[in-house]
Every structure is written in C-alpha cells, then in structure tokens.
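Dropping the structures in below, format is structure tokens.
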Structure P
Amino acid sequence: MKPTPYPDVNAVLHAFRRDVEAILGSRCVGIYLFGSLALGDFSPERTSDIDFLVVTADAIPQPMLDALAAMHAGMLASGLAWATELEGAYIPLAPLRRYRPDDARHPMVERHERLEVKQHDSDWVIHRHVLRERGVTVAGPPPDTLIDPITPDELRQAAVDCLRGWWAPMLDDPTRLHDPWYQAYAVLTMCRILETLEQGTVTSKPAAARWARQALGDRWATLIERALTRGRGEPFDHLEETMDFIRYARDRSHGVRLARFSGAGTDGH
C-alpha cells in the first residue's frame, strides 16, 4: 500500500489501516485522505498533518469507540514517524453524503489529542468537496460515489462561516496568532478563503497564495511571499499585518452570495 509518495507517511497509514479494520471489521466502508496530501501541498519540511476520513456503515457502538480511542492513544505513544500528525474523523455513510448541521456530531481526533465525539462545523463542507474531487483512497470505493456534488455557492458559504466563526474573533483575541507558525498559516488560509469567495473553488494553499499575489495587488504581496516561503522553524513576526489581512478578508466577505446548508439539496438553499 503506497497511497502517498512519502515512505514514513505510508508506514503510519499501513499501521492505521490495519488497526482500524481490525476494530471496525465489516463496519469499515473506506479510509481516505484529504487536506494537503490530496491537494498537493503536503510538506515534510513544514508542519503538515495527515488528514483522514474513515467511512463507516453506521454509527459506531461505544465499545468500538473505546477501542479506537485506545488505538489512537497507542499511535501517539508509538514513536512512529508522523503518528502524532493524524487528524481526522469517523463518519457514517448516510450523513457523509451531504453536510447537515443537525446531523454532524461524529468521532474525531485532532493532532496530539484523544478521540472525541464533536460537532463538525461547516468547514466539513470544504473537506467533503476535497474528498470527493481529490481524495486519496487508502481503502474502499471511490469517494465520489459516497458524497454528493458540492456547489460553488456552498463552498463560498463554508468559507464565510469559517472566516467569521473562527478567524474574525482572533481580531479581538489574537492569542493564537502570537505563534509564528500560526501567523503564516493564517496568511495562507486567508489566501485560500479569498480565492474560494472569488472563484467558488478550493485549491492548495500554495496555489491560492500564488493567485492572491496576482489578484490582490502589491499591498499584500510581501506578506504572502514571506508566508509562502517560510521554512519549518523559521521566524515569522508579522502580527499586525496578519491581523490586517484577516480584517481585509472579513470585509471582502460582506455581500458574497451565500447558500445555506439545509441538507435538502441545492434547490432548497
């Protein structure tokens, strides 16, 4: 099994697939990768993670959830390269097909954290789109057979929700942005949000940054270039500029045509 070009990543995915299938048995429908590994901007030299989705036939019973939680804890302690960078979710077939806020509580694990059942926000509309159009299959049927098409307006709505719900509050409390890595991450994420608002598409962060350098003019070009070329561990101390860029993206989001996620199909939005 070589789903990625990176041997160390493939090694942790092999162990992950083995353990997940052993625990879930026939409940495991498929295992997929999204995020940077699907979009082509995974970088071993930076702090990329391994974004995964496990599709299940139905809701996972508590004893299996406990076994999965123990498995993830064991992966964290294993010392296996990239094992600490697994981040993803377990979603049953029925709610996977379309995002619905009223049916969006699923088991998920974030970097260095334990498995928990949490509410999935509308950024999972974007994740579904990437999975459907660019997802990497580790096991199971093609992901486009499991997820309905997502419209450009739905992608715009998800981008606006992410911008206003997660990033805009940092203008009042920039604690996270004091981390140099997170500053650079924020700049590249704003590029992708702005491209999605303009184009109704989702591309890799480097591709979105290249688009933004051209589309947004000289005002943001230097900040974007610094974020794009920053190496792992290199300094990035541009807090005020980063906050200004978030503010700029928030302001540009006003008036964008939006599509609500009713789960009733695109005609119902």
Structure Q
Amino acid sequence: MIPDAHGCAPAPVAAAKSGTGHAADAELLFGVVREAGALALTFAHKGFRRWRKADGTPVTEADMAVDTFLKKELHGARPDYGWLSEETPDDEARLSRERLWIADPIDGTRAFVAGGDEWCIAVALIEHGRPVIGAIYRAVRDEFYAAIAGEGAFLNERRLAVPQRSSLDHAAVIGNAAALKTIGAKAPVAPVQGTNAPLAMRLAGVAADRFAAALSTTPKHDWDLAAGDLLVHEAGGVVTGLDGAKLAFNGPEPRQDGYIAAAPGLQRALIDILRTA
C-alpha cells in the first residue's frame, strides 16, 4: 500500500478492501498523486519558467511536468480509461469511455508562482459521469484529502464530516464576489476574505469544516470540481449546480455553469437566495 503522511496506508484504501471494486484504482491514484506532489515541490524549491496561455491565465513548467507525469502513470496504467486535464489538449475519445481520469495538475498556479501554500494537485476517477475516487494533495503542508464512493472522505488519517447545519447566520462562505454580495444582502453570512484557495481547496475546505459553504455563479471546469465533489459528498455534504442538481462530468463541454457545496440544509438556503435574487 501507498503510505500517507504518517507512514500508514491511506484510510480510504484500507476501507476499499471491503469490496467496493475501486481498491486497485484508488491505490494507484493516491500513490501517483503523492508522487506528483513531490515533483511539484522540486520545482517550487529550485525555480521554474512561467508564461501565459492564450486566455491570459498563468502556467509554469511545473504544471506541464506534473501533467505529463500524471498522464503517464494513470492513463498509462489504465489505457482503456479516458483522460481529461487542464494542461492536455482535449480528445473527444474520452466521451465514449465508461471511466475517465480528470486532473488539475496544479490547481492554484497563481499561488504556486507566488510561493504560497494553497496550491494543490487534484485528480478524480469518473464513472458514468460521477466521481468514484478523488484525491487532493496540498503538498506544501502534506495534507492529503482522499475519498472513495461509499467509503468516506479523509484528511490523512482523519475521517471528515460536514456539520449538518441549516442556518446561514455567521456561516463562513467562500465564493466569487458577485455571489457573496447577493448572499450577504439576504443573510448574515461571514464572507471569507484574504485567501488564495483554489477551487479544489475550497471544496476540500467544506469537507474538512474549514468553510461552511463554497460557491460560484460563474462557469468552472470539470477538473476544478470533480475530486472535491466526491470529498464533500462522502463527508456528508452536497455539491450541486445552481439548479440544485448533482454535477455531471465528462460532457462534450467539460465545464459547469456554477456550483454550491455545503451541508444539505445550507445548500437549499443558498439556492433559495440565488433563485429569488
């Protein structure tokens, strides 16, 4: 088994031995993501080239190296699975695959470039449009978030549980500025300020009770959300679109119109506010 930060087998892998059918893929995924984190840290320590993509967003040689490594180790080990990544040109062949790896090699490239610790590596395995295994690795702090469908969500060896609250009073909510303004006009929430947390870490933060809710009313790509979606669900929360429906991944256009992640009661309250705004 792949060791975690404490030298033990990751709790979800051990749990998967009970017979979910995902144990081998989980062990592969968790080990590869941890190695990818180590690779990214070598670039963070020694320096790296950076440039901007055609859409103006930053990218570095670390993003590309981690992407190459993940694809080689994951898609190479499971060539019959599809592949979708932020840094790999899209291949429509993925649409015909029952299973698909979705990867964000470095989520939070701006934080990575700035020398921050919020960036992470996020990868999920999708079956029939839904994540069944997810891993988010915040390498600088050695925080390994992992989940397997039906087996729970974990931060290293700690099982995660989303508090089942329904009141938005003083709830720590992180999201885009327009959404927070809308929510704040209707409920006494506590908007989260001063964080560079990328989307995967926002979802992991909901699963780990760092944030009560995370949301966006602007489109997000599948690789931003897939791994965190499973973490939140396995911790007892929900992740939905702005219409309240579960997200479906691996469509022809791999993005979502927006999302809300929270305990079920908070999710319903947030959707009600956005619908009436």
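Values in this text are rule-based calculations from the coordinates and carry no lab data. What you see is a predicted model, and the numbers here were worked out from it, not measured in a lab. Cβ atoms are built from the backbone, for glycine too; each structure is taken alone.
Points worth noting:
- Identity of the structure behind -0.47, -0.81, -0.95, -1.39 (criterion: log10 I(q)/I(0) by the Debye sum over Cα atoms at q = 0.10, 0.13, 0.14, 0.17 Å⁻¹, calculated), options P, Q: Q
- Comparison of P, Q by distance in nm of label points 7 Å out along Cα→Cβ at positions 48 and 192 - largest value held by: Q
- Computed -14000 for helix-only ellipticity at 222 nm (-39500 (n - 2.57) for each DSSP H run of 4 or more, over all residues; to 500) - originating structure among P, Q: P
- Calculating distance in nm of label points 7 Å out along Cα→Cβ at positions 120 and 136 for structures P, Q picks out P as the one with the greatest value.
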